[in-house]
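A.B. asks: Structures are listed in the sections that come next.
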Structure I
Amino acid sequence: MDRINRINPLIEALRSSSRRVNKVFVQEEKGHARIGEVVREARARRVPVVFVPSRRLDQVAPGHQGVMAELSPKGYASVEDILGRSRDPFVVILDGIEDPQNLGAIVRSAEGAGANGLILPERRSAGLTETVDTVSAGALEHLPVARVPNLVRAMEELKDKGLWLVGAEGSAEEPWHAFDYTGPVGVVLGSEGRGLRPLVRKTCDKVLAIPLAGQVGSLNVAAAAAVFFFEVARQRREAGPG
């Protein structure tokens, strides 16, 4: 059972995926000004609301904002579902992101940049946990996520369907913007410590880097992801519809 104990992600879940919300618990004591908004959204969607002492929430949902909801686990989409959302899909492919904080941040940036979906491997990857949902600030409710048993095979199938795959890696010679992202594209990001696995890197059509001017040798994967994603968004916005 998934849980949300922060107000903004809970309101977003109620508005966009209320069928996943089984019950909302609200502290009896006066608290955050937006607790009333949570109660109104839940009741409008006929989601049960239970008022409990704050100490009970302290026990089951440390760090809560006066609310806690029980959610059914988010269902994974299929790759076909993701591709069917656009004539020129923009897909995010993650090769072994194991930190849920990073995954949540990537989800938030991907949704904000207009990605059509995200693809994870079944192994060596964080799942769609409460932490991911919270860090995504509600974006997880809007971004389909597919899980595949073999990432390289899934990448090959995406290429067969016409997508160009661009890997992000610090050692690449060309910069992140040296590609036309206006067509069907997948942005591939490696794990926090190892980067892209050799076979994943080989399967990419292009591997690009973000040159750094400071003393730090690399960016956090979530920060690098945002740079790539919003370059895709910029190019597509400038290209216009069509």
Structure II
Amino acid sequence: MYLDSFHTCKQATNHKIIHVTPKQGSAFAKEVSDDFNPLHNPDSKRFCVPGDLLFALTLAYQGLSQKMSFHYTGMIGKNMAVTLPDTHDNQFTIVDENDKACLTAECQGEITHDLTFIEAFSSAYVAFSGHCFPHILVPLMKEHNVMINPDRPMVIYESMAFEFKHLNIKHPSLEFSGSQLEVKGKRGLVRIEFKVLENGAQVGSGFKTMVLSGLREYDQIRIDDIIQRYELSKKEYKS
């Protein structure tokens, strides 16, 4: 499993205990998602495990259903283990070691445990998801004349969902299909939509939502500075 190097898993009674170190979480964000959000830097005081890693692990261990939705209700900090229940219920919750909910998932329809397909889809999704900034978010913010706090940029994963027409899929790929930003005061809700394709034909669709906080008037110079710092951190890591 391509996720093996990004977590450890121990089987317990009726559940699995999953642990992701800051180094593992950061490596996943940078090497799989191409996501250089400073929240995923191992030395960050506000470090949190990437939501896309938790999503990918959930699919790998629980299976992939024809229709699924995921709601993130809490962040997983440094050295915090989470519990993934052994269940085939249509709804389940992942909790941390303090029994605080981190992620709630809902499932409908046919289910598959074909790890080849699951890994192909999850890796395609997290690569797509990791490119939201600056490619999608910056044009959206400019359109609505708002921007995140350049000194403390906060973009929080809220939810994602997908639905397949069928599960007889071998080589899924994702294609961006639209985005929206709803601004309410200093907070914004972003929705990014995608199509799932197999050999050019659409076999599914989905979306992810994120919360932007600390919004203020758009400033191209400050945005350019955020992008420059983001790209510099990527360049330094890869070199």
Structure III
Amino acid sequence: MDIILTFFKSDNEYKDSLKKYDHKDGVLAIVSYLLVMIFYYVIGIIETKRNLNLSYQINFILAIFCILCVLVRKQPLKTIGFGKKNLLKSLILGLSLSAVLLIINLIYGISCGYQFNAISKLILKFGYFFFVIALVEEIIFRGFIQTRIYGIIKKPILPLLITAFMFMSMHIPYRMTVGNMGFSEFISNNYITLLCTFLWHIVFNFLYSKYNSIVAPTVFHTIINWCNVIFIG
């Protein structure tokens, strides 16, 4: 029992940092979330009407905004997971969980007779999922919003649930717009996926808080998405 409790224990530096954030940090976290929602809705409209995908640019802009907020507030980058301490442990944790997921996915795909995607596509997709999706979302939601929201809500669990809802809902505007669906139609067709996204935030945040590092959740997040393209169809 003690081993289990120790495994799920958050890093002390991470827990101490949560107590230092104030109202301004909390407001910036909410502003960041609102920007994500607005920008994703806008790029969805642009892609639908002009067939122009701006997700690369917007994702990097949003991540840079969060980093700038940290610098303006004169906070070290380790407060959004870019510290050297426990970096190797975080990497090992992320790789270990990723290996388990990959093995399960490969066994299932091979047993079903699925065909592997082209190596070139797998490499490109890995880079896309790592840099454009996983790293950006971990900076924004686990590194910045999840930690800074404690500046407004001084509760142990509520900020986690609120940010999980934010992470879940950020997937709605773009996909709803590109899919040409109304809100209720989108929810009815995607509620299971949204619920899974809500739960994934809790998992990613655990990986982040375990070593106060962005490495483990970024690696695992990448592999989760990458597993969807290993096989054709």
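Every number here is computed from the coordinates shown, using simple stated rules; none is lab data. Because the structure is a prediction, the values reported are computed rather than measured. Cβ atoms are built from the backbone, for glycine too; each structure is taken alone.
A.B. asks: Taking distance in nm of label points 7 Å out along Cα→Cβ at positions 187 and 219 from the coordinates of each of I, II, III, which one would give 0.8? Please list the in-between numbers first.
C.D. replies: On the way: I: 0.8; II: 2.4; III: 3.8.
Comparing all candidates, it corresponds to I.
A.B. asks: Okay, moving on. With helix-only ellipticity at 222 nm (-39500 (n - 2.57) for each DSSP H run of 4 or more, over all residues; to 500) derived from the coordinates and found to be -21500, which of I, II, III does the value describe?
C.D. replies: Working: I: -10500; II: -8500; III: -21500.
So the calculation was done on III.
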